[in-house]
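Take a look at the structures below.
Just so it is clear, none of the values below were taken in a lab; they were calculated from the coordinates. Quick caveat, the model's predicted, so the values are computed rather than measured. Cβ atoms are built from the backbone, for glycine too; each structure is taken alone.
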Structure 1
């Protein structure tokens with residue numbers, strides 16, 4: 001599934017052709033994706049101006065002049081293509097190519113900017129939904145999400161409070177969207193490596209022992225929490241700058257693949273030498289919570 005950097009790259013690719021433009025006509029070429037489309041889905045989009053295009057975790061949010069918001073999720077294999085009279089592009093950056101079969105073009109937005117924005121999704125795990133802006137905070141898909149990892153609210157103190165009483169592994173805690181929104185398997189592996197923290201470490205150790213005794217409200221961050229937050233910020237910003245990681249199905253709206261996979265320190269590098277300076281360890285892989293975890297047992301403690 002695309003992670004935060006990939007979704008942010010898609011948002012930036014769509015912004016020039018959607019933001020400030022009117023949806024002249026919307027097409028839903030089937031009755032459903034992961035979930036059925038609302039009966040008035042197309043009617044609520046037709047003729048509406050996109051006043052802003054934002055992102056919340058792995059969701060794209062298009063503000064409409066009507067006061068509604070179009071919520072979009074790429075699912076496992078979803079991608080967008082931007083078709084203009086003289087070119088076709090595909091924003092986003094994914095480690096394996098995205099689908100190009102036009103038979104999987106399920107939603108099309110014909111924009112007043114002269115572009116057609118096409119949503120392609122072979123597996124149909126993506127979804128779209130129109131929600132009133134004033135009901136967004138109560139939307140079931142969004143209301144339990146944790147803070148944005150690149151937002152001002154996310155810092156070592158917040159992470160320590162979120163993990164203070166957890167009995168799960170550090171990696172499992174970071175993948176919990178209620179703890180921090182938008183992180184996925186790739187970037188958690190990479191951030192833990194940069195912070196030299198074991199994915200098996202107990203999540204509660206991000207808070208001091210004294211802080212743990214005081215309870216969640218009084219939890220105080222350890223140096224580990226400080227280093228981890230710094231690593232999360234760095235890896236996400238670098239991945240966004242590189243256009244994301246060209247994993248299984250991700251492409252940019254320009255059609256180009258992302259380049260961050262060339263900067264992977266541990267992900268998908270099983271059996272290769274550790275890239276930490278002065279470490280002679282070897283990258284290992286094991287299955288954790290049903291997902292592959294890549295790490296260096298020698299320098300990640």
Structure 2
């Protein structure tokens with residue numbers, strides 16, 4: 001494919017070649033008229049003489065021969081090790097005695113995706129999905145965090161003093177509901193993850209989404225104890241929601257909310273040292289507002305979650 005600054009497209013090449021071959025123009029005149037070099041005009045005229053109009057299309061720049069290409073036995077070894085051990089080019093290169101760049105080219109040549117795009121357990125490409133409308137599926141999960149003692153933990157006081165300052169402050173349980181289509185998120189810090197607590201969170205989450213014009217149809221959770229009890233099932237039934245569960249030992253199925261929690265850890269929980277749990281919690285509403293309304297999300301082409309919710313107030317502030 002011609003680059004954007006190419007002086008000649010295939011159509012322009014054909015016009016130049018016909019001027020030289022059929023109309024008898026001198027090469028220098030044709031080159032000056034079409035604003036290309038003398039050698040470029042000679043190249044396209046020569047190809048037109050040999051191959052006709054078909055010879056004026058772009059050709060692959062791949063060489064006809066690759067004398068330094070890795071032997072077939074080495075290629076087979078690289079592919080076999082990748083499929084058996086799910087390792088990347090650097091480790092493959094060390095095992096096979098080749099350069100990492102060579103291992104990478106072999107993987108590309110055989111159509112093997114990068115490790116980040118594969119399932120760690122099976123090595124198969126990850127099948128990504130996205131629901132087509134708001135509320136069609138809401139992912140729910142809990143993230144357990146250690147609370148920060150007053151005065152700060154080891155990030156503020158250092159490792160030794162941080163250990164001595166532990167006062168049994170317990171854990172924070174961050175319950176999150178995240179819409180599959182928009183990635184809009186609702187999170188609460190609750191004291192536990194019991195069945196009644198999870199059911200109460202679901203009721204408040206559904207009301208929060210409804211206030212933003214999103215009707216929750218299905219919820220997807222893992223197989224934690226609280227989500228398999230009758231309390232959870234009855235709450236879903238009362239709200240008119242269909243409960244769904246991930247396959248056992250397959251957290252990737254609920255990957256969107258898992259990825260949200262990882263973002264939450266990077267950009268809020270461990271973003272800076274906090275001197276108390278109250279200070280960290282006070283910073284959370286602003287971060288969640290940033291995430292929903294202002295932070296570009298790479299999973300939805302750089303849009304913000306709020307931009308996918310029609311007429312959601314606050315998304316342009």
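Given a value of 2.8 for distance in nm of label points 7 Å out along Cα→Cβ at positions 14 and 238, calculated from one of 1, 2, which structure does it belong to? Comparing all candidates, it corresponds to 1. Of structures 1, 2, the largest value of distance in nm of label points 7 Å out along Cα→Cβ at positions 6 and 22 belongs to 1.
Computing log10 I(q)/I(0) by the Debye sum over Cα atoms at q = 0.10, 0.11 Å⁻¹, for residues 30-141 alone across structures 1, 2 gives -0.62, -0.67 for structure 2.
If helix-only ellipticity at 222 nm (-39500 (n - 2.57) for each DSSP H run of 4 or more, over all residues; to 500) computes to -12000, which of 1, 2 did it come from?
Attributed to the structure labelled 2.
Ranked by mean count of other Cβ atoms within 10 Å over residues 78-85, structures 1, 2 are led by 1, which has the greatest value. When Cα extents along the principal axes in Å is computed for each of 1, 2, the one that comes out at 90, 53, 41 is 2. If relative contact order in percent (Cα under 8 Å, 6 or more apart) is calculated from each of 1, 2, which structure is the one that comes out at 21? The read-out was computed on structure 1.
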